[in-house]
Structure 1
Amino acid sequence: MNKLNRKEAIELLNKYVTSNHIVVHSYAVEAVMRSLAKVFEPEEENLWAISGLLHDLDNDLVDWENDKSTHGPKTIEVLKKENYGNEKLYDAILAHNPATGKSREEKIEKAIYAADPITGFIRATTLVYPDQKINKVKLSSIKKRMKDSRFAAGADRDAMKSIDSLDMSFKEFSKLSLDAMCEISDILDL
């Protein structure tokens with residue numbers, strides 16, 4: 001099994017992803033996944049974090065308009081070509097996109113499915129604050145905005161709420177995610 005090295009993962013991210021928005025999103029998902037791992041599988045913290053960091057590696061390589069099912073499998077193809085990763089990492093990456101058909105069975109797979117959209121949702125919530133600083137965001141704001149289906153309409157609320165499949169409440173998940181993102185606010189430019 002290939003040892004997962006964060007430095008190498010960052011090099012891959014920078015090699016394949018050109019959109020600053022996706023790079024920043026990847027760091028946010030990495031932070032949330034690292035925090036989730038500390039709760040659910042501390043011994044797998046690095047694997048969980050790297051799955052978040054690399055989950056959108058193929059963003060510039062897939063045809064989003066015509067076939068969303070290639071998002072994930074293309075990342076696996078790239079990672080194998082780069083001789084990076086292992087089956088657990090590949091399965092987590094596939095599981096974050098329902099269009100791949102990969103069922104979410106393992107904790108890491110369930111976690112990344114929920115973690116991916118919440119980072120964008122928290123970012124959108126931050127951007128409606130006057131100073132746009134993530135450390136000012138209140139959990140009550142996240143809860144309130146969740147009820148408004150027009151707010152951050154692209155964020156899959158069902159995916160975010162699926163965190164309950166890991167016996168974590170959405171409130172706990174929101175706090176964990178917000179705290180994780182606050183820790184890297186400089187990287188997120190929030």
Structure 2
Amino acid sequence: MTRASRFRIFLPAAECVLAALFGGVGLWQRSEILSRPWFSEGQTLWKTTARFHVWPWPYKFAVVLNFPAFFAGSLLSWPISTVWTGLPESAEVAPSLLFVVLILWYWVGSRLDRRWYATDKTPWIVLSVFTVVCLVGAFLPIGYTGFLPYGFVVWGIAALAVSRFTRRCFGLPAPDLSKNTPLH
């Protein structure tokens with residue numbers, strides 16, 4: 001493969017597999033926990049507030065790692081789940097995988113293609129550190145849904161870094177953040 005297409009092909013495919021694997025396992029674990037009959041008369045936890053509190057770590061990891069795609073997929077899934085109320089949870093989050101492949105990681109891969117060869121170590125180190133930071137967010141005890149603001153912050157910092165680095169990549173001057181000069 002050539003330098004121009006390496007990352008933008010590999011990253012979307014790999015991240016889609018990771019998202020489907022970890023997200024699917026997390027949703028399966030969630031369903032198993034909430035489907036057990038806990039109360040008399042066979043009532044499950046799906047009809048209690050427990051469904052807002054049970055988020056297994058594989059699901060949290062998939063969401064934090066792909067937060068922008070998860071958010072866009074949620075906006076798309078919301079009207080669909082309103083119309084079809086009996087839709088399984090896995091079918092509701094499935095549109096997020098389209099955003100993982102088509103938009104999010106293709107964009108990241110195309111930015112990496114502009115700067116590095118696939119044989120360079122720097123992008124692989126940065127991607128590995130980013131993945132570990134996202135994995136840490138899946139295990140932090142920051143509340144039941146604290147992984148959502150964590151993913152927002154992680155991706156906000158990543159987007160600012162990519163934006164700043166991409167400007168420098170195109171030969172445009174990167175703003176010097178140490179001075180008190182307005183950015184244009």
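All of the numbers you see were taken from the coordinates with simple rules; none came from a lab. Keep in mind that this is a model prediction, so the values were computed, not measured. Cβ atoms are built from the backbone, for glycine too; each structure is taken alone.
Can you tell which of 1, 2 yields -18000 when helix-only ellipticity at 222 nm (-39500 (n - 2.57) for each DSSP H run of 4 or more, over all residues; to 500) is derived from it? Considering all the candidates, the number was obtained from 1. Looking at mean projected area of the Cα convex hull in nm² for structures 1, 2, the greatest value goes to 2. Taking relative contact order in percent (Cα under 8 Å, 6 or more apart) as the criterion, the highest value among 1, 2 goes to 2. Work out which structure the value 26.4 belongs to, where mean count of other Cβ atoms within 10 Å over residues 60-67 was derived from one of 1, 2. This value belongs to structure 2.
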